[in-house]
Structure I
Amino acid sequence: MTDTGARRRVPWTVVTPVAAGVALALAWGRHPGDVVLIGLAVLLVGAVLAAVHHAEVVAHRVGEPFGSLVLAVAVTIIEVALIVSLMVSGGDDTATLARDTVFAAVMISVNGIVGMCLLVSSLRHHLAVFNPEGTGAALSTVITLAAVCLVVPRFTTTEAGPEFSSGQLAFAAVASLTLYGLFVFTQTVRHRDFFLPVEKRHPDVDGDGHADPPSNRATWISLGLLFVALVAVVGLAKVESPAIERGVSGLGFPHAFVGVVIALLVLLPESIAATRAAANAQVQIGMNLAYGSAMASIGLTIPTIAVASIWLDGPLSLGLEPLQIALLFISVVVSILTVVPGRAKPLQGGVHLVLLAAFIFLSISP
């Protein structure tokens, strides 16, 4: 009886998305109390973790570098949904929400995820080894997207303040999608080998350090549960958005820190996945996830926000503040120095993590 019960036990990755969806249906359109909001927050985090788990299952089936692409796009969908749901709530404070969230995602990706990958892998395997051709291509795309979408608006003069005009925003959106499309083509078709792990030390079937690929049935089930989890995350984020803003305000932090909270929430599971891959001497997978997330955060979020701005009231400030531009510039220089050799010591990982800590601290106390 015990063995039969154990075999029939439903995994949490199946229960959580369904439970989150039910909770969303019950809470939608209502104003739940603090105790209920805490429970919904737990389900929200569980749904994010479940969504990334199922994205990893699908990714494992399709293989690298498609796997990293699937995971990055899934996480970006969550991020875009959270941004739009908070912007729909209105208020002048949401004018910079997209900028703050996208910039936070970029800083967490290029410094936090990259730093953890390099530190963990180099401490465990003496050196963190990756492919500089593929990683360099990804980094250059991230730098270009960040410059066009987040830095240039600070210096344009058509509109007052750090805003694009309608035409400029349309150009940035088209340019972002074009660059992102070109990179995906390069990563998955033209030069796929540049984005594969350099070292393969695990004797499994597909040589990626994980269990054998799931069956088609398991993949389709995960794809369905991924969709359910994403819908639950979007809805619960909308329900929780007033509580997130109240919490940030109650701590005395600037409203811009809401964007940091959103980015930390959606990128935490991906950070764990990247670090786990790096621990298995597959730093390239971690780098694909890191730069892929940063790229998707800009290349997919900005066009979506550009379309959404047609219906959203109020200004859309995308231009970074001088302090943010300085942090981005330092991160770019350090990232180039890290990527060019194709291998890194623990020092490089520590440098990136210090830059992430500086970003978070200065977001709280600018």
Structure II
Amino acid sequence: MTTYGAVGDGKTDNTKTLQAALTAASNAGGGTVVVPKGTFLSGPLVLGSSTALELSAGAELQMLPKASYPSVTPLITANNAHDIALIGSGTIDGQGQDWWDAFAADSTVTRPQEVSLSNSTRVLISGLRFQNSPEEHIWVKGDTNVTITGITISTLAVSGKSPPKNTDGVDMSATGSFFCDNNIADGDDNIALSGSNIYLGYSTFGVGHGLSIGSITTKGTSSLTVDHITFNGTTSGVRLKSGRDRGGLVQNLSYSNLTMTNVQNPVFITSYYPDLPTDPTTDTAQAVTATTPYWKNITIKNLTATGSTNGGIIWGLPESKVSGLTFDNVKISAKTGMEIFHATGVSFIDGSQVTPASGAAVTVYDATVTGTTTTAY
């Protein structure tokens, strides 16, 4: 890459030289652009088909500071591309603090992501560290055959400064995806999923909102397998969220071998996003529409949660109940119990139990629950 004149001094704007190298690789039928050790500033870059951007050990690709960033276009984009990769052991840094400060002062401020890959096929993101994105770190939208492995995302609040907001780790809408051996801590959803045929395993989630589906589920999500995930200090563990104005069909989800420590909501399923009603008896059934959310056929197996605030919140709609939810060998220890409202076919098997420090273990309203003792709301 330095043959095109890039300078890793942390001061020089390398947008033109980086883009020239990427374009040359794509025009040649494919190739890898290697970023060597150093700090390389850049504005928006476009990744073409059959092209890899590799960050070597000690290499840091930084977004230009907010004052000189030319737009709200993400740092790295690809659209309708194929066989693309972001690889290596270096770091992509969004220099997000000035953006977060601006957003804290004015919530209408728009901000760029670090990576946005859309409508592309055979996508690989591997080995890199992502941090301090102005908004979401990685967007994968409408892609096919996506692999994300061995990455770290670390963006946390700094004492006395504006906290990061909407800095999701990975927002992924894909057909056929493999997400494994990743470590994510950020200021919002650790990962937000949609699509079909998704495998997510052997990863660690720290500070953030959890492993999410939603809130917009209009395109649906199905055939999700989640296995061997460790949560530590996340707001939620299994998090499914939607609302009457943004829902769709989410079904055939399997979660297994989950360990949660100090997770506020180990299981959080809501059709009332963003705000739950204060009383489940006050909301009446409404007409089913094209955006009514549905949650169906969900299995949560071998989950151990300790230090939780509550045992879980399961809250469907009176016109669209959570359906077919199985807790299999689930052990949750929390300050308060689990609430299950507007649900049918919920079963606790293989010794599953919620153990609260006080109050009822499982409180129900308009819900059919078997395999555990319940208390009516």
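When mean count of other Cβ atoms within 10 Å over residues 95-102 is calculated, the result is 19.6; to which of the structures I, II does this value belong?
Values: I: 25.2; II: 19.6.
Only structure II yields this read-out.
Comparing Cα Rg over 2.2 N^0.38 Å across structures I, II, which is largest?
Details: I: 0.98; II: 1.05.
The maximum falls on structure II.
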Taking 0.35 as the value of FRET efficiency 1/(1 + (r/R0)^6) of positions 39 and 231 (r between Cβ atoms, R0 = 30 Å, to 0.05) derived from one of the structures shown (I, II), identify that structure. II
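Given 8 as the derived value for relative contact order in percent (Cα under 8 Å, 6 or more apart), which of the supplied structures I, II does it correspond to? List each step's numbers first, then the result.
On the way: I: 38; II: 8.
Source structure for this number: II.
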Could you figure out which one of I, II the value -2000 for helix-only ellipticity at 222 nm (-39500 (n - 2.57) for each DSSP H run of 4 or more, over all residues; to 500) was computed from? II
State the single structure among I, II that was used to calculate Cα Rg over 2.2 N^0.38 Å, for residues 103-246 alone, giving 0.99. II
From which structure (I, II) was distance in nm of label points 7 Å out along Cα→Cβ at positions 31 and 79 calculated, if the value obtained is 2.6? II
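Going by distance in nm of label points 7 Å out along Cα→Cβ at positions 15 and 327, which of structures I, II comes out largest? Don't skip to the answer; put the middle values down first.
Working: I: 3.9; II: 5.3.
Max of distance in nm of label points 7 Å out along Cα→Cβ at positions 15 and 327: II.
Just so you know, all these numbers are worked out from the coordinates, no wet-lab data involved. No experiment lies behind these values; they were computed from the predicted model shown. Cβ atoms are built from the backbone, for glycine too; each structure is taken alone.
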